[in-house]
1. P, Q: which one has helix-only ellipticity at 222 nm (-39500 (n - 2.57) for each DSSP H run of 4 or more, over all residues; to 500), as calculated, at -16500?
2. Taking distance in nm of label points 7 Å out along Cα→Cβ at positions 19 and 51 as the criterion, which structure among P, Q has the greatest value?
3. Given a value of 17, 39, 29, 12, 3 for P(r) over Cα pairs in 10 Å bins from 0, in percent, point me to the structure among P, Q it was derived from.
Structure P
Amino acid sequence: MRNGLDAARALSLGAVAVGVGRPLLEQAMLGSGAVQDWIGIFAHQLRSAAFLAGVSSAASLRSAGRIVSGPTRQWLDELGPGR
């Protein structure tokens with residue numbers, strides 16, 4: 001995951017957890033203040049995505065409606081029913 005919006009996408013598609021190793025380690029190279037800033041931005045992005053999806057928490061993103069289009073929609077259609 002690169003940011004909170006990526007995490008929101010993953011959670012809304014069924015993930016129960018997300019990993020943020022690389023972006024967090026990149027910030028760690030800059031110092032603890034950078035890590036704290038990045039976590040704050042990440043959390044804000046995740047909360048914003050939940051708000052815009054009309055749910056009260058990141059955990060509730062799984063129950064939010066979704067619109068899938070483009071190549072991903074085509075791929076899902078090819079998988080068939082039940083996916």
Structure Q
Amino acid sequence: MRTTLVLDDAIIKQAKHRAIALNISLSEFVNRTLRDALQPPETEGTEPFVMPTHGDSKASVAHEPSDFNRVLEEETASFRGR
């Protein structure tokens with residue numbers, strides 16, 4: 001498919017140099033670059049995030065914002081009572 005794009009001069013210059021270095025046409029370079037950029041991100045092989053903990057690492061912890069608010073209110077009340 002033929003199309004017209006408006007590109008920054010510096011970008012097209014870099015793209016031309018890269019295409020020459022790869023011994024391919026500018027069109028092929030743009031096609032490959034766009035194809036790579038449009039691929040979904042690779043998540044395969046990525047380890048899931050694990051939060052380091054102390055104590056039993058298998059114990060689940062479920063905290064809700066209301067839990068933190070309650071503790072904060074209790075601490076504030078205890079400081080006021082001093």
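1. Structure of origin is Q.
2. Q
3. Among P, Q, the structure yielding 17, 39, 29, 12, 3 for P(r) over Cα pairs in 10 Å bins from 0, in percent is P.
Any read-out appearing in this document is the output of simple, stated calculations on the displayed coordinates, not a laboratory observation. Because the structure is a prediction, the values reported are computed rather than measured. Cβ atoms are built from the backbone, for glycine too; each structure is taken alone.
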